[in-house]
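These are the structures in question, set out in turn.
Please treat every number below as a calculation from the coordinates, not as lab data. Since the model is a prediction, treat every value here as computed from it, not as a measurement. Cβ atoms are built from the backbone, for glycine too; each structure is taken alone.
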Structure P
Amino acid sequence: MKPTKQRTSTTHQQTPSLKLGEFARTVIWEQYRAVTGQEKKVIADKHPKHLHNMRVATRRLRTALQVFERAIVLPKAATAKRIGSLAKILGRLRDLDVQIADLQERYRPALPSTEQRSLDDVIDKLQKERRVAFADVEDALTRSRHQHLKVDYEAWIDKPRYTSLAAQALQPLLPDLLSPLLSTLLLHPGWLVGMEEADVESDRLHDLRKACKHVRYQAEFFVPFYGEAFQEWIEDVKTIQAKLGTMHDSQVLQELLTRHLPKHTTLPTLQATVEQTQAEAMSDWESVRQRYLEPAFRQHLHQMLLEPLTSSIPTDTKHSA
């Protein structure tokens, strides 16, 4: 769907005149375009990267709606809840893509032929599950409900509705916008999970991974307003997210094997490789989690958010997945 009016540029100047509502509209428009720009490619199903890009875009859009919810008034079809429902459907398909790719590309080549044959049976079963999940995605992107969502977003972008808070200058509000999510991250119980508890507390670590992702998406909206230390912290969160993701994916893989392999089937080479992957991903977990528990480091992060840049620089809302 093409916009009916000229859109606000995705480049702003960080000036005292930049309003919260203006910036919110720019970020939301950028994320919405990223979602809809992948639709046809996802339905064509030629390459898994398009699904990945769309899933990330829906998550970023949902985060943007949550960040700016006090400043904007959205139509019912365009709410964060609706976007979250779409992200969930995309996520089921994307998770299968990740597991199939890991089995085929990361693990299978290093296995003996007997284990490869057993793994091929699992891959075949996952491919069948993927066909069902893809049908759900295709249905979600072509049904009338999704079209209504797009119509409402287009209407809001053309004539956005705001609350009175939207007229406030953005820069003084930056710490207030960012601090709550930082507090949520720092208070997450996942930081209390030591390596010896990682297997038992896998759900808690997975939830911490999701919290890291949410914080990172939000922080990336505001990169142009902060300095180098802020960008380094985002990269740190991204690294933690990736390592916890590797750990989680390997645990899900073990669950898939248990579900799909015949009883009493063992794949010792694969099991050893999976355990090595987990060990490598979590090799520095103790030092990472202790750093995030240190009062001085936590104080540094809070102080960093209180000190946005004062110079005029461009804002670009595009970021990597």
Structure Q
Amino acid sequence: MRIDVLKRAKEVLNIEAGAIRALSPRIGKDFKKAVDLLLKTEGRIVVSGMGKTGIIAQKLSATLASTGSPSLFLHTAEAIHGDLGKVTSDDVVVIISNSGSTDEMKQLLPLLKKIGSKVIALTGNTKSLLARYSDVVLDVSVEKEACPLGLAPTASTTATLAMADALAVCLLELKGFKEKDFAFYHPGGLLGRRLLLKVEDIMRKGQAHPIVAEDKKISEVLFKITKARAGSASIVNKRGVLTGIFTDGDLRRHLEIDPNLSNRRVREVMTKDPRSVRPDMLAVEAMRILKDKKIDEVPVVDKNKHPVGLLDVQDLLKAGLV
């Protein structure tokens, strides 16, 4: 069978986009009531479905859990084979079913009522058994599926996913969920690292951070830098306060004009009053400083300006921030 693939693909997208647009006029008091139930629940949000709608249910549950609303997925068929024990009267159960009248529904819904859970339905049939048993019904019906046979869930699952996302987004905003909260639940992701990782977590310290008195010779400074395998040394006065930094760049610039550089005191050639950062600063903020100042290293100092570490651009690379 030959078809115009590009034309058919555009038709599918238009059908599914139309299914989502058709949801907007249905957003009203029932949607608000559903959000209120989810917001006020003292238990978890249990999301149930099976088949293709079960996949949408899993996605909704995952979105809720990652945005501050405790949630679990309950397979509709498994619920009537023991998993119903996961549900309590404090929970709100969101059931996703296009027909709303499967055999599993006939067994599950009376039991949920007996438990005492509130039920929110996302269904394509507002006259179904599911709709009659639910406290709130959200209509996700579609005019037609993108599947030419009208059998494979396509537009219907797209519309259901969009409605589910609308619930989740409204809920997280009402809860005041912020970027830092998102990072807490996603510590392994880039956003988590950006919002949680501090300078003190990745800075070089101890033997990896050379600290040299400002009256020392350049030869001694170079020895310490080489031993630490660093690109610079923090220079301090007699009180241990940071007064400068000596980098590979400083070495190259002065070596070109002074062949006896190794015998000079570091205070004579160091970069004075360098930019520094605090250990409790977010690593991503320190990264901006390195980028803006076009430097590769920056000393880390405490509140008394005593150097406690060294942050190198390589450390940011290893942390996955660059």
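One of P, Q was used to calculate FRET efficiency 1/(1 + (r/R0)^6) of positions 230 and 254 (r between Cβ atoms, R0 = 25 Å, to 0.05), giving 0.10; which?
On the way: P: 0.10; Q: 0.85.
Matching structure: P.
Structures P, Q were shown, and P(r) over Cα pairs in 10 Å bins from 0, in percent, for residues 126-173 alone at 24, 39, 32, 5 was computed from Q.
P, Q: which one has relative contact order in percent (Cα under 8 Å, 6 or more apart), as calculated, at 14? Source structure for this number: Q. When P(r) over Cα pairs in 20 Å bins from 0, in percent is computed for each of P, Q, the one that comes out at 28, 53, 18, 0 is P. Source structure of the calculated read-out (helix-only ellipticity at 222 nm (-39500 (n - 2.57) for each DSSP H run of 4 or more, over all residues; to 500), -13000) within P, Q: Q.
Thinking only about distance in nm of label points 7 Å out along Cα→Cβ at positions 30 and 86, which of P, Q has the largest value? Walk me through the numbers before you get to the answer.
Values: P: 1.9; Q: 2.6.
Structure Q comes out on top.
Given a computed value of 0.25 for FRET efficiency 1/(1 + (r/R0)^6) of positions 38 and 302 (r between Cβ atoms, R0 = 30 Å, to 0.05), which structure among P, Q does it belong to?
Working: P: 0.25; Q: 0.05.
That value comes from structure P.
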